[in-house]
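Taken together, the values in this text are just the output of simple stated rules run on the coordinates, not laboratory data. Keep in mind it's a predicted model, so treat the numbers as computed, not measured. Cβ atoms are built from the backbone, for glycine too; each structure is taken alone.
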Structure I
Amino acid sequence: MTQAVDTETLLFLATDLSRLLRAAIARDIAESDIGLTIAEARTLTFVARMDCPSQAQLAGLMGIDPMTVSGYLDVLEARELIVRRSHPKDRRVKRVDLTHKAKPVLAYLKKWIDEIEDRACRGINCAERRKIIELLCEARSNLMADMAPDDIAECPR
């Protein structure tokens, strides 16, 4: 006789929530007129979160291959949302910065992300929502404390 695994655990619930949020985001972005894929939008938000990251830093933080991030950056650069510049101390390193055209796109993305989060948190009051975020941050910190320094550099914060 096999024993059932409890799926009402943090691991299973976090995985399900992540999958459902990604599905909602993918559906909404496909229906929007923003003209970016979910991956391109994610890349743009990571660039906005950091101060002129290198392409390699961006790939590490996003947990994707550098060539993949380069393709996303090609699209963002063609749309004039980002610009790539050589690092002042190492011309082989490409730094990524936002352009003024990114500001309204990021504002749209923030509003849209907030709406999806509001749908996900329907029936959860503000104090409970803050507590969930606090607890998830603590759980993330606990796992990061157990990671090797090189692994932490690749873990989105």
Structure II
Amino acid sequence: MSRLELRIPPPVVAGVCALLMGFVPELPFAFPGHRALALALAGLGIALGVAAVVQFKRARTTIHPQDPEKSTALVTSGVYRFTRNPMYLGMLTLLAAWALWLANAAALIVLPLFVGYLNRFQIAPEERALQARFGAAFADYRRAVRRWI
């Protein structure tokens, strides 16, 4: 299973999850305004992702998720003060928005699958690489800031 570590880019994983959400059995839960709420949630997810990328660009470090060992800076400011993985949290928020847009409660089952996959095959190896690269600074950051929220 370790062969899957850092193999599939997280946006691809999110895309597969979004497609899967369209094929799960329907368990409708539409309510007035669910689409407006989905759009607002999608906006939040996009804002999180953009803010995270901007922080990485300012720090002049890689955003490439398959090469965490190429990181040149430990980013701990901006949205990274609240979550260690705002890009992934943004993707999760977009997936939640999609489930809401579909008005399908069964689609929500895909969210923990996305989180579980990223925790095991993306975030864990990233954190090992960051620990090796930044040592005590990353350990301190890891203790102070939650992985997701």
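Observations
- Ranking I, II by relative contact order in percent (Cα under 8 Å, 6 or more apart), the structure that comes out highest: II
- Structure (I, II) behind the derived value -20500 of helix-only ellipticity at 222 nm (-39500 (n - 2.57) for each DSSP H run of 4 or more, over all residues; to 500): I
- Structure (I, II) behind the derived value 59, 40, 36 of Cα extents along the principal axes in Å: I
- Here distance in nm of label points 7 Å out along Cα→Cβ at positions 50 and 122 is compared for structures I, II. The highest value is that of I.
- If mean count of other Cβ atoms within 10 Å over residues 10-17 is computed and equals 11.2, the structure in I, II: I
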